[in-house]
Structure I
Amino acid sequence: MTASPATPAGVPAVIDALAWVHVRDGRLLCVRSEDKDLLYVPGGKREPGESDEAAVAREAREEVSVELRPGTLRRVAVIDEAAHAQAPGTRVRLTCYTAEHDGDIVADNEISDLEWIGFAERDRCAPAVRRLVELLHAEGALR
C-alpha cells in the first residue's frame, strides 16, 4: 500500500484500504506479503471506479484464491490507525467486510504465508489489524 501522493503541508497522508475479514474457529485469517514483517488481512486499495464490493472480491481472489459470494458482503468495522512501514504520520483507513466465499483459501500472488490469528497473537499484526483483532475479540468472535 502506498500513501496518497498529494497532501497539503502538515496534513497526514491517508491510505484508503479495504479488507476481507474471515474468522474460523475463533481465529482471524491473516496474510503476510513477501516483503512485509507483520501480518495483514487480505485486502488492499480499490481500483479507480471500483466499488467496495468489487474491490474486496478482487483482493480476496488475488491474495487468497477465493470467490466472495455476491450479496453477502457486510461491513464490520472502519479502522483509522497509524500505517505500518509508511512515512511518519501516515494513517490507514481500513474498511473491513465479511462475506461468504467459495473455494479453498490458498496463498496467491504476493502472499507468502497464511496464518490464523487469535487475540494472544495480535502483536504479530500491523497496527490496523491489531485494532481489528481487539474489536473482534471484544465482540466475542475471536479467542
Structure II
Amino acid sequence: MMQFGVLYVDDEIHNLNSFKAAFRRDFNIFTAQSAREGRRILDQNEIAVIVTDQRMPGMTGIEFLESIIPIYPDTIRILLTGFSDVNAVMDAINRGQVYKYLVKPWADEELKMYIQNAMEIYHLRRENKDLAQKLEKANEQLNALKASGL
C-alpha cells in the first residue's frame, strides 16, 4: 500500500521535532511551522492526515483546517491544543470537520493509534471514490451499448 503523508503544523519547532522523532518510523512525516508552509506541503504531496496545533500566529489551527476543506476534502484532520477550550472544540468539529481533538502534551501511543485509524479512513475514502468512478464509467459504457442496439 502506498505510504500517504502525515502533516504536522505547529509554530513551535520543539513540538515539530518531537512529533517527527516519535512517528517517523511509522509514517511519512511532513512538518510545517505555519499554515502557509503547511499549505505549500499539501499542494506538493499527497497528505492523508493533518495534525495541527490550535494556537498559532497568523491563522489558528481551526482556520487552517477550514480553509483547506474545499481543496482537500478527504484529508483527515486532527487538532491539538495546549488548553481545554470548549468553544475551540465545537469550532473544530463544526467548521474544521475535525476527526479527533487532543490536548497537549499528546501521548505517543494514543496519537499513533488515531493517525493509523485516520490513515485507514483516508485509504477507504480513496478506494470508495475510485470504485464509484469505475462504476460510473461501466454504466456509461452499458448505456452506450444499449443505445447502439446491441
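Here, each number is a calculation from the coordinates, and none is a lab measurement. Nothing here was measured: the structure is a model prediction, and the numbers come from that model.
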Supply the structure label, taken from I, II, corresponding to helix-only ellipticity at 222 nm (-39500 (n - 2.57) for each DSSP H run of 4 or more, over all residues; to 500) with the calculated value -17000.
-> II
Relative contact order in percent (Cα under 8 Å, 6 or more apart) - structure with the largest value, from I, II = I
Out of I, II, choose the structure whose coordinates give Rg and Dmax of the Cα atoms in Å equal to 18.4, 68 when calculated.
-> II
